[in-house]
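In structure tokens below, several structures.
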Structure P
Amino acid sequence: MFDWIPISSYTAVYFNILMIIMLITLFHSYQNDLFDPHTKTFSVVFGNVFLLFIILYIGTRPIHFIFGDMGTYAAIFKMAQAGQTISIKTDFLFNYFMIYSSKIMGVKTWFLLCAFIYTWPCYLFSRKYCGSYWYYVLFIFIGSYMFWPFGTNGVRNGLATSVFVLALYFYERKVISYLCMFLAFGIHNSLLITIAAFLVSGTYKNPKAYLYIWLTAIPLSLAGGSFWESFFLGLGFGDDARPQDYLTQSDKYKDAFAYTGFRWDFLFYSSFAVFGGWYFIFKRKITDTFYIHLWGTYMIANAFWILVIRANFSNRFAYLSWFLMAPVIAYPLLRYKMFPNQYRVVGVVITLYYLFTYFMFLRG
């Protein structure tokens with residue numbers, strides 16, 4: 001659909017279009033009130049156009065190794081179409097999903113379906129918890145750092161995290177929620193970390209404990225150096241060697257962080273959600289059970305990443321918490337009235353949040 005865009009510029013066009021959308025949203029937030037009917041209309045109309053664009057732009061991208069693992073997925077899909085045997089040792093649900101799909105659709109349709117599955121749970125979550133203001137939550141989801149690479153390169157990881165978001169959508173319906181988590185694990189077994197964080201934070205419901213866990217992880221990581229990477233080498237999920245690869249190899253994967261070491265820039269990025277939860281829970285006294293559970297899940301999963309922050313490919317572990325940053329930041333802002341000019345606050349938060357993503361894109 002977007003074949004007229006040069007392949008070398010495809011990613012840049014995406015980030016620049018999001019920048020334009022961000023500026024329109026910021027301008028609109030300074031011209032209107034959050035509780036004005038026109039704002040709700042803007043959210044619904046603009047949001048539907050935005051949602052459709054994202055699904056189509058990600059889902060109809062050219063099949064090319066410029067998007068990293070996309071080329072590998074396409075090759076395996078075509079092997080399955082040709083009737084070749086595909087060895088499946090882990091991530092069974094994703095692999096069988098690919099093999100079954102290869103019998104009833106082409107590879108381009110499959111990537112479009114993946115884009116839909118990747119994006120739609122974010123829309124459902126936003127719509128359920130923030131009503132008419134769902135567009136603003138969805139933009140923070142999509143404007144998140146790593147949303148694009150995990151929708152175009154790390155497709156398997158991205159689908160797993162989105163199915164976990166679907167589990168949050170069914171939060172009150174425990175059987176369906178846990179079933180979705182099981183499906184997320186079947187798509188990519190690294191979700192075991194996020195699921196474990198969810199279970200722990202649901203059992204021990206003291207938000208101060210989550211904050212202490214996160215803060216303690218920083219000096220432990222600084223003092224421990226590479227000890228934690230070595231310690232977690234034994235954390236292989238099934239027979240897949242990828243977790244070990246992420247911790248040790250330096251040039252195998254295209255989505256590696258630009259450099260290794262203790263990543264203060266990404267710790268700063270992670271702190272957005274830490275500060276947001278601290279402010280809403282401790283300063284604004286929000287006692288929303290779901291939100292406290294959500295924040296606890298993020299804090300525990302992110303603390304795990306901090307321990308292995310020096311790893312070459314720790315973004316694969318960081319994303320196990322980062323995909324929750326959007327609801328952690330946006331949920332209270334669009335569910336509770338807290339500020340006199342709340343729409344402006346929403347606009348500024350969206351702007352600052354996306355500017356980090358855009359800056360990292362420019363930095364390459």
Structure Q
Amino acid sequence: MQTLPAVRMDLLIERLVALLTTPSPTGDTDDALALVAGWLAEMGLEPVFTKKGALTVTLPGAAEDAPRAITGHVDTLGGIVTQIKPNGRLTFDRIGGYPYFAVNGEYCWVRTADGRSHTGTALLVKSSVHVHREPVRDREWKIDEVEIRLDAATSSADDTRSLGIEVGDMIAWDPRTVVTETGYVKSRHLDDKAGVAVMLAALQAFVDSGVQPAQRVTFHFSNYEEVGHGAAAGVPGDVAELVAVDMGALGEGLQGNERAVSICAKDSGGPYDLGIRRRLVALAQQYGIPYKLDIYPFYGSDAEAALRAGGDHRIGLLGPGVDASHSFERTHQDALAASAKLLLAYLLN
């Protein structure tokens with residue numbers, strides 16, 4: 001059994017925090033991708049942007065007969081301005097799948113075409129219990145019941161437009177990132193910036209150790225996963241196996257936890273490749289990596305997007321267990337370490 005290269009956890013967490021605090025809602029990911037590209041260049045690697053805007057980098061392998069690819073996504077949940085109301089507030093539509101109540105009271109940035117960024121808060125239109133008879137708790141969260149209150153002196157549509165804000169501007173949610181003394185990372189957008197940090201940690205381990213992966217491997221940093229078509233393009237056509245590094249969903253009826261790597265057997269798109277899944281489990285057992293095997297009924301990944309686009313690949317999925325997905329997320333450094341180790345074990349064998 002080949003010894004795994006060392007994972008630099010301090011650097012993994014440092015990069016994860018930097019990613020989490022760099023806004024990148026789907027459709028507005030250039031800043032986060034530039035950050036990743038800079039780190040890859042620091043490693044001495046040569047990142048390449050695809051026509052679609054994703055980022056790829058390839059490591060040569062000991063063999064070339066069955067190339068592999070690893071995909072994770074930098075894009076996150078977000079919003080987009082749909083209307084500037086007569087009172088100067090904004091209506092918005094969701095980017096990605098989350099309930100409106102998950103952003104109740106959440107701070108945000110509205111990013112304008114001229115490069116400015118304005119802060120605000122997502123609220124129910126009728127939020128004050130001292131004004132509205134119907135209790136807030138009984139109100140439905142529908143698209144016409146929510147709005148963005150800007151932190152600016154604006155009381156009309158013209159006032160708001162004078163700030164450079166217009167329909168179609170992107171909205172990024174405040175991640176509220178915290179790394180606790182007990183090893184937890186709590187933040188929005190761990191889906192999938194935790195996975196991207198794991199991929200970067202594996203790349204750093206290969207660079208530091210000088211060890212080659214078993215097969216040529218392309219790392220694909222996707223920018224449209226949250227809307228379903230991230231890795232539909234940009235994965236080399238000769239890739240035999242494609243593994244997504246994405247969050248492991250946790251909750252009632254599931255085995256996963258925040259201290260282990262999750263391995264997905266099936267999600268809403270169907271089963272993942274049985275051979276890859278069994279190899280991942282066997283490698284976790286061989287290397288003593290804490291893991292959990294699960295099925296996610298309401299989940300999809302970039303690996304599936306590649307298949308739906310006609311990719312001739314076998315696919316797998318692994319990633320750190322993340323609590324409260326698409327809401328107030330949290331994971332633990334143990335799950336990040338386990339995910340990086342399992343990814344390295346897969347690529348070395």
Working back from -7500 (helix-only ellipticity at 222 nm (-39500 (n - 2.57) for each DSSP H run of 4 or more, over all residues; to 500), computed), options P, Q, answer is structure Q
State the single structure among P, Q that was used to calculate distance in nm of label points 7 Å out along Cα→Cβ at positions 170 and 330, giving 2.2.
P
Here FRET efficiency 1/(1 + (r/R0)^6) of positions 2 and 314 (r between Cβ atoms, R0 = 30 Å, to 0.05) has been calculated and equals 0.85, so which of P, Q was it run on?
Q
Given that Cα Rg over 2.2 N^0.38 Å, derived from a single structure, equals 1.03, which label among P, Q identifies that structure?
Q
Can you spot which of P, Q the value 21.5 was calculated from, given it is mean count of other Cβ atoms within 10 Å over residues 18-25?
Q
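Only the coordinates and a few stated rules stand behind these numbers; no lab work does. Every value quoted in this text rests on a predicted model; they were computed, and no experiment measured them. Cβ atoms are built from the backbone, for glycine too; each structure is taken alone.
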